[in-house]
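Q: Once you scroll down, you'll see the structures, which are given as structure tokens.
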Structure P
Amino acid sequence: MMELTEQDVKKLLQTSLTSAQAEPDKGKSKQEINQNRSRSWVQFLAEKLRLHYQSEEDIRVFSKYDKTNRKDFGLNELLYDVVVCRVGEVPSVKQGKNLLYIRDTLWQIESEFARDSRQALIDFNKLVLGSAHNKLFIGPQVSKIEQFINVLKPAARVCTGNVYVALIPHPAKWKDTGDYVKLWVLKQ
């Protein structure tokens, strides 16, 4: 399996952000534009993960805006903004048709751009519920970064697996800021 190092994760986030920032804006209001920017961000992140794991046929990447898995699973996303998992096959009862099931979860990713720690923690809590080897929370860069991260630490400590927190510029600031990503690995 092609494990992602901390450097790989940061590079993947960086290239996803650069790609999303390069997209032309869509929408009439600031809110619509920001929602579409956020959507682009998730799409590019899922796409970069698909490219990373493309040589492994049993790995699937789920995200809301990608229909690649709809035929086999009947849905686009599985509980999180992006999920990377290994699948297995089992024959159906009546026709012996191969059905896919989730065998292992490699990544669970949640992205929340609200600038308050309460909203961040609400989405971060979803990661606590999962069993992925790696969990990634992506939030906005805020003025009080250390305090923001400190709110997430208690939940991170009870997570299984590796826990990453990335802060990127808020979509409203994409035209005013660079494409820099700040990444932390929250150690147990």
Structure Q
Amino acid sequence: MLLGLTAVFVAYFTVWLPGPGVGLRFLGFEIGEWIKFLGVGMARNYFYLPPITLGLMLALWTAVWLPGWKTWVARGVAVAVSLLALPAVEAVLSEPRSEWLLRLVLIALVTAVALSAHWLGRWPRLVWALVALLGLAGALLPGWEYGVVRPLVAQVFAQPVGIGIGVWLNGAGHLLVTIVGVRSTYPE
């Protein structure tokens, strides 16, 4: 579980879009803003999903931990990680709500789950099933959107564009968490 969560975190800070030059290589946390100018619409929010799913999966994981200060520190980390999806102040002040409101709602959801995780621990199978679903969503949705955006970027660059290590690492980390979630939901 920890390996999968770490892979998702590291993936968000590695190259997702390996452009033709150093200045045109985009990390996970940059790509959502950059592709906004390609006119891909609201689906670009999938690129902000990794810190949200990471925060939710970590907060849910703590629901099955024994209570203590380490549990609350991990829940605080879950909320802090979700803040990586926080829109810039300029975006909130100058862009339409549709560009940033969903991300704020999802960050609030991570916070609510972190604060209520000790109650969710009463239903460990539900917790693990949710972790598995979040892992699956976090693996598929950003990767799928990257596949949609990649031809547009190749057209802008006028040359083929590859798939960065961040996309692969994000998918692998989320899938690893999904496997843990499924195995914990249905223990032998």
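Quick note: the coordinates plus some simple rules give every number you see, no bench work behind them. Computed from a predicted structure; not experimentally measured. Cβ atoms are built from the backbone, for glycine too; each structure is taken alone.
Q: Which of P, Q yields -12000 for helix-only ellipticity at 222 nm (-39500 (n - 2.57) for each DSSP H run of 4 or more, over all residues; to 500), as computed?
A: The read-out was computed on structure P.
Q: Which of the displayed structures (P, Q) returns the greatest value of distance in nm of label points 7 Å out along Cα→Cβ at positions 57 and 121 on calculation?
A: Working: P: 4.7; Q: 2.2.
Greatest value across P, Q: structure P.
Q: Let me ask another. Given a value of 16 for relative contact order in percent (Cα under 8 Å, 6 or more apart), point me to the structure among P, Q it was derived from.
A: P
Q: Let me ask something else about it. If distance in nm of label points 7 Å out along Cα→Cβ at positions 81 and 177 comes out at 0.5 when worked out from the coordinates, which of P, Q was used?
A: The read-out comes from structure Q.
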